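In the part that follows, the structures are each spelled out as structure tokens.
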Structure 1
Amino acid sequence: MAIGIDYKALETTLQSAIHVRFGLPAKVPAALSRLFKKADLISAYYEATQLAGFEVDIARRLFIVPAKAMSTPRLVPLATREAQAQFLERFRRLTA
């Protein structure tokens with residue numbers, strides 16, 4: 001808990017609400033939750049090394065290094081307005 005907010009509890013509540021909104025179970029099974037966390041840490045590795053300027057050796061210590069067999073995405077930074085527009089367009093398509 002930091003600055004009076006239990007972020008983990010907030011994250012869990014928000015995740016449950018989003019899942020229910022899209023017709024998914026409110027609580028994710030533990031095995032699936034671990035898989036999500038692993039995917040998140042692999043994504044963080046790519047974000048750190050391609051967008052945030054982390055040195056590879058530092059990113060290797062902080063995140064999960066993707067398996068060599070994985071195809072490497074090429075992340076391209078977008079201006080805020082463009083990122084927002086793409087997000088909203090994708091959201092509209094998913095919720096149509």
Structure 2
Amino acid sequence: MDKQAEDVLLLDVHSICSYADYFILLTADNRRQTGAILDEMVKQMKEAGVSTHHQEGENDSGWILLDLGDVIVHIFAPEERAFYHLEELWSRAVPLVRVQ
């Protein structure tokens with residue numbers, strides 16, 4: 001199973017957001033990939049000693065939010081990413097990295 005996300009975007013939001021310094025937005029092609037990405041992220045964070053503060057959403061919801069403290073990860077299905085378009089909502093954020 002492929003765990004690679006698509007259209008990964010790291011945004012610096014520290015100057016415009018009171019609860020996080022960075023947002024990571026990424027797209028998963030399907031439910032299985034969403035679950036695999038989420039599981040791998042949680043595993044890697046645990047191994048690095050980073051605790052997961054909170055998680056919202058399920059694999060089949062189209063949007064999972066993973067709160068890592070200063071970093072908020074958004075795992076989207078393609079339709080939900082296009083619909084919510086956080087890049088536009090947070091347009092004043094500074095894009096640091098984009099991998100497509």
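Derivation of every value follows stated rules applied to the coordinates shown; laboratory data play no part. The structure presented is a predicted model; accordingly, all values stated were derived computationally and were not measured. Cβ atoms are built from the backbone, for glycine too; each structure is taken alone.
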* Have a look at 1, 2 and say which one yields 17 for relative contact order in percent (Cα under 8 Å, 6 or more apart), as calculated. => 1
* To do: Please state which of the structures 1, 2 yields 10.8, 33 when Rg and Dmax of the Cα atoms in Å, for residues 26-81 alone is computed from it.
  => 2
* Read-out helix-only ellipticity at 222 nm (-39500 (n - 2.57) for each DSSP H run of 4 or more, over all residues; to 500), computed value -20000, structure in 1, 2 -> 1
* To do: Rank structures 1, 2 by Kirkwood radius over Cα pairs in Å and report only the one at the top, that is, the highest.
  => 1
* Structure fact -> Across 1, 2, mean count of other Cβ atoms within 10 Å over residues 34-41 reaches its greatest value in structure 2
